[in-house]
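Next up: some structures, all given as structure tokens.
Each reported figure results from applying straightforward, stated rules to the coordinates on display, with no laboratory input. As the structure is a prediction and not an experimental result, all values here were calculated from the model. Cβ atoms are built from the backbone, for glycine too; each structure is taken alone.
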Structure P
Amino acid sequence: MHTAYISHEEFLKHDMGPDHPECPARMYAVKDQLIASGLLDYLSQHQAPRANKTQLARVHSADYIDWVFAQAPNSGLIDLDGDTAMNAYTLDAALYAAGAVVQAVDLVMAGQVSNAFCNVRPPGHHAKRTGASGFCIFNNVAVGAAHALHHHGLERVAVIDFDVHHGDGTQDIFQDDDRVLMCSIFQHPYYPYCGADAGNAHIINVPLAAGSDGEQLRAVVTDHWLPALERFQPQMLLISAGFDAHREDDMGGLALREADYLWLTETLKTVAKRHAQGRIVSALEGGYALHALGRSVMTHVKCLSEL
């Protein structure tokens, strides 16, 4: 059975300015590497649909959703926060990004694919229930997790976040929902300057010091994530796949390599096979060193697809 690859050309039109690191070239970096490796032709390729307001409202307030729609400019840029801007195409891109994860959940739950990778932007894991933040407008993975719970009737969903930045938006959304187990690593102290002391029984936050590498990652996963995942027995895993913890990415200060992302993906696949019928949906978050991003995503997707 195939791995789905879900994206949309509208992601290329969302542009927050020539010096912004969350740029359209990120999409090319990922897709070009998948083409160059010969992998893309073996994936089940899909064009993302738009998420609708019902799907968004499971994780965002109605007032916030309406505010985002109202802010969308006809031309130029408008700032939603200090790091996040909208142009005339951003609203559509954000709706397609959330919709990609919803579609991925549907495809996996229907058994049409074994797992899925969503090459999307804007990213999502900093978007809170009532606010945009850190390049993120709608919380794509949270929308997908809520869809799995509400539409497909799952009772336990795990969200895995290995971005260099803490997924504060995802935690904000699921803080009081123990149907969702969130396991995260992130550099600390570092943006968004939270998470290190905010865990509970279903939110497993493990901060890493600058310079941490694959050895520290393996220790965290083995000592903290895997015991929690074994107790929780998730019925689906959703991954906030940020690759800005790579040693070549100067957005952060961690030192992961492609081999570390391979090991992590293999480990999560083992958990998914044991508890979740292999169900994994992964969605792009960060990753700003373009060559490292392309190589890392290719490694991740190749492992997902078993090609």
Structure Q
Amino acid sequence: MNSAIWVRESDVLTCSGEQAAWYLNGQLSVNVDSLEIGGTRRALLLEPDGSLVVPAGVTRKGEEEFALFAPGGCSVDAVARLERFKLRTKVDFKLSAGSVISFAHFEGTDGAGLRQEVRSLISDAVSADSFDLAGITIGELYSRFNRADIEALLGATGHLDVTDASRILAAQPEWGHEISGGMNPTELGEAFIRARADFQKGCYTGQELIERVDSRGYKTPRRFASFLVTGDPVALNEFSRGVVEEAGRPVFTVTSYSYFAARGCGIGLGFSHRAGGEFRSRVALDSVMVHALEIGELYGAVQSLG
């Protein structure tokens, strides 16, 4: 596997008005006031206590207009949160639908060719800066096209993946699996936060938790992890998402799982729990061994298998 693309539905929240830039800059984790027209950044919308409302891509459509791309189904919570602190601010919100196209290039190059190929097929797609995670280049593009139409356009590229395996290998958390409203976003680790929070901008709602955990090295009681599952092929096919316990205590929670037939193993994402003051590296079950890996290590571990 060299390159892969996967698509998910998105709610599109258009924010417009003469104070839209000022207001969003105080609510999102990145500096939107400095965005040029057409520019896009990943961001977090947080509660005052730092808990997550939604992750989003924010695009500047004009001097007084922005579009927020949030996971499908999240728009009600996002609007309620933004309306709560709006008061007399001159900004209005309008909802529509769209998609987020994610891509990963697994061979250590910048993936620019793949990104350009996708953008040539989807005329309205805008992109945030791609980032590197242990040699894998990861990026996102945002479009107002619906998911079915985009998948139809991308099918001919040969890179479209609908199995979830590429997302798991690229260690990208997904809403409803690894991400949910109300969670502590810093549990997803430094790479996730650093790709979505600007530590040089001014204050924004929920900033204190992000800054504090970042300064202390993300020492949360549970942390985002990749999982490699090895063992009996039948058991690997039957393995599923859920809590992995040892002596009655949760050690891992596997939130995404796929049997990876090409290498005869299982791959997953989820969380490792601190037990007895430390995180475990593996747990043996009846017919399989579940290995917890640092984010960014899974692709190399899978490639090393026979």
Checklist entry - Suppose you compute Cα extents along the principal axes in Å, for residues 43-130 alone for every structure in P, Q: which one lands on 40, 24, 20? => result P
Item to check | Label whose coordinates, when distance in nm of label points 7 Å out along Cα→Cβ at positions 139 and 235 is calculated, return 2.1 (choices P, Q) | outcome: P
Item to check | Structure responsible for 31, with percent of Cα pairs over 26 Å apart, for residues 51-226 alone calculated and labels P, Q on offer | outcome: P
Item to check | Cα Rg over 2.2 N^0.38 Å derived as 0.89 - corresponding label from P, Q | outcome: P
Next on the checklist: Quick check on the output: 25.9 is mean count of other Cβ atoms within 10 Å over residues 91-98, derived from one of P, Q. Which one produced it?
Outcome noted: P
Checklist entry - A value of -5500 was derived for helix-only ellipticity at 222 nm (-39500 (n - 2.57) for each DSSP H run of 4 or more, over all residues; to 500); which structure in P, Q was it taken from? => result Q
Checklist entry - Who wins on distance in nm of label points 7 Å out along Cα→Cβ at positions 35 and 59 among P, Q, i.e. which is largest? => result P
Checklist entry - Thinking only about volume of the Cα convex hull per residue in Å³, for residues 211-258 alone, which of P, Q has the largest value? => result Q
Checklist outcome for this item: Value 0.60 of FRET efficiency 1/(1 + (r/R0)^6) of positions 123 and 179 (r between Cβ atoms, R0 = 25 Å, to 0.05) was derived from the coordinates of, among P, Q, structure P
